[in-house]
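Next come the structures, one after another.
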Structure 1
Amino acid sequence: RQLQADVYGQPVCVINETAGAAFGAALLAGVGTGVFGSVDEACQATIKVVTETPPDPGNAKVYRRYYSIYQQLYRSLKNDFETISIAVAGLAGQA
């Protein structure tokens, strides 16, 4: 979780519920049937943070710099990627 927190630059929380989408659907059903007054109320009543991993400020700074470099490279190479994609598609059509 530390790597995620550092890359996102935000704390990463682990909650007490692992059912994912099914649990979310149950919460929405609870709101729809009036068991809870709102989605926020349903979440407050049922979801608890078990652990929270804060970002390491030094690592987060490094990842922000890497992301900035990635964005620059992407902008510079975007047209080249499209050209390669067209060339590969043309080769696949010849096979």
Structure 2
Amino acid sequence: MAKVVMREGENDFVGGLVFHKRVKSMMEELPSSEEIVIDLNNLYIDSSLIGTLLALHTSCRKAGRAFKVKNVSEQSMKVLKLSGIDAVLDIVN
């Protein structure tokens, strides 16, 4: 089973912190067997979002939880590949 999370709010540093905190709170309430899936539909990916995704990936790994991202646009995939994060994240579409 998966908990799909959509990013809301501003796509900046503060928005990233709020989003990270929201997902971490969800993780505490969910069974450890439930994976976290971040829906990147219609999101512009910048360094702030990359940092947030890496932090969430790390938090999930430490908790023994699966972490995935989905609905990555072609342009966003280019950014993920350029940054090298595509090799770290489990990207599903």
Task: When relative contact order in percent (Cα under 8 Å, 6 or more apart) is computed for each of 1, 2, the largest belongs to - done: 1
Task: Answer label among 1, 2 for the case where Rg and Dmax of the Cα atoms in Å, for residues 25-72 alone, calculated from the coordinates, equals 11.2, 31 - done: 2
Open item on the list: Of the structures labelled 1, 2, one was used to calculate distance in nm of label points 7 Å out along Cα→Cβ at positions 41 and 65, giving 2.2. Name it.
Closed with: 2
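Here mean count of other Cβ atoms within 10 Å over residues 17-24 has been calculated and equals 16.0, so which of 1, 2 was it run on?
That value comes from structure 2.
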Open item on the list: Given a value of -23000 for helix-only ellipticity at 222 nm (-39500 (n - 2.57) for each DSSP H run of 4 or more, over all residues; to 500), calculated from one of 1, 2, which structure does it belong to?
Closed with: 1
Task: Which of 1, 2 yields 0.93 [Rg/Rh (Cα atoms, Kirkwood Rh), calculated] - done: 2
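Readers should treat all values here as calculations from the given coordinates under stated rules, not as data from a laboratory. Keep in mind the model is a prediction, meaning the values are calculated, not measured. Cβ atoms are built from the backbone, for glycine too; each structure is taken alone.
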